Structure I
Amino acid sequence: LEPECSIGVPAGWTDPRYGAHDKLTIYVGSQIPYADRSQVARCLGLPEEAVRVKGTVMGGGFGGKEDIAGQFHAALAAQVTGRPVKILYTREESLRFHPKRHATIIRIKTGAKRDGTLTAVEAELYGDSGAYASLGEKVMTRAT
């Protein structure tokens, strides 16, 4: 899977390929662009209408692109410098700084008839979200 990458383009910037940007624009491979827009706007003290998030072509996400990565940094740096800014994590940075899925211990006991029909399931799941919950609660809810 590709590493996390965000490009922030300040409002008022014009480029030959995309034309004029009337809003702070973020290009990112995200599974939740509307939530990204809301979070970036809130982080920078802007109304949501002043921020545009444009999805890019991406590989598999499997939930890993639901967490915000460099969107804040690219947007803030673009605003401060008045120029487009690209944040591209190396593989090491991705592993260190972007949330990954949780270490999980799962114990399952099943009951079944001789013909294979399941009659009972007993499960215990323990998930370690680490210091930052991220999507830990949702992951564990879906796991059950």
Structure II
Amino acid sequence: MEHLKEIINTLTNPKILFPSILFLYFFIFPPNDYLLKINKRLKLYNIWTKKGAVVLFSLLIGFFAFGLTDPNFQKIVAKPDNVPIVGLIFLVVFFLWLSMYQARENDQRIAQGKLPNEAEDAKEKILVWPDLVYIEFIALILCA
């Protein structure tokens, strides 16, 4: 167990972690056709599917569960000041996945010659607060 913790500590050293993340960023979010081909060959785009979300969150929860076996990590995570930070880690990962999932769906729709989901949503009438206040004002006059 200690050997595994030592490996994790080594890999999460900022001198190693930051350049690794910068390197991987260009394969996960490819900016050109060459890196896009590598992304498709490695099937990294599957991260943004529902099965990918299950795997991603399983790894994240597993990482936290493993970390909770360490008493120091437990103390740090359980402090009231740090609980929102832990929640934000999960929320950031979730909303990153959600945005990329929607982007992937829109890319597939555009490839099929359809409009993106947002274009169809724009056709619906969406009431904003001035409209709702106006409706409530009319209801108040009618009921009074």
Structure III
Amino acid sequence: MIDTYAGKVKNINYKTIRYPGHCEKMKFLMQDMKLGEDLETMVKIMERALPRINQDVVLIYVSVDGVRKGLKAERHFAQKYPSKVMFGKYFSALQLTTAISLCVSIDLLLNAKEQPRGFINQESICLKDFYNNRFGQYYKKSGLLIQAD
């Protein structure tokens, strides 16, 4: 996205909200304890030490401000995405929101009339196609419908 919007957008960033201390603890595990080099061991430790939580909620907030058609414009979007059953299996909200974009992209590419070549930017995928895809239905049914201009 950064390359696509270079010169068009002054600032673009992405942040996740975690509990206080999350980042420091993950750096300790991944870097100091070198578990980033041994993901199998890290997964075993995490699965043994932490309860599996399936009833989570992912919050998405988008804020955009700038100039549109010569006028200062501002748009905001906020939505909650729950854990739920999809395709006959229960998934956490984090699992769904992490995997769905990838699933939509792969599904659209595999079923494209003409197979594209090379790197495909996520922003080149038509939003309407995204929502109408069998995986993208999660966002449609959960309420995420951003108007594609």
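If log10 I(q)/I(0) by the Debye sum over Cα atoms at q = 0.20, 0.30 Å⁻¹, for residues 50-89 alone comes out at -0.73, -0.99 when worked out from the coordinates, which of I, II, III was used? Spell out each step's value before the answer.
Numbers: I: -0.72, -1.21; II: -0.65, -0.99; III: -0.73, -0.99.
It was calculated from structure III.
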Relative contact order in percent (Cα under 8 Å, 6 or more apart): greatest across I, II, III for structure I
Who wins on distance in nm of label points 7 Å out along Cα→Cβ at positions 2 and 122 among I, II, III, i.e. which is largest?
-> II
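Every read-out reported here was derived from the displayed coordinates using simple, explicitly stated rules and does not represent laboratory data. All of these numbers come straight from a predicted model, not from anything done at the bench. Cβ atoms are built from the backbone, for glycine too; each structure is taken alone.
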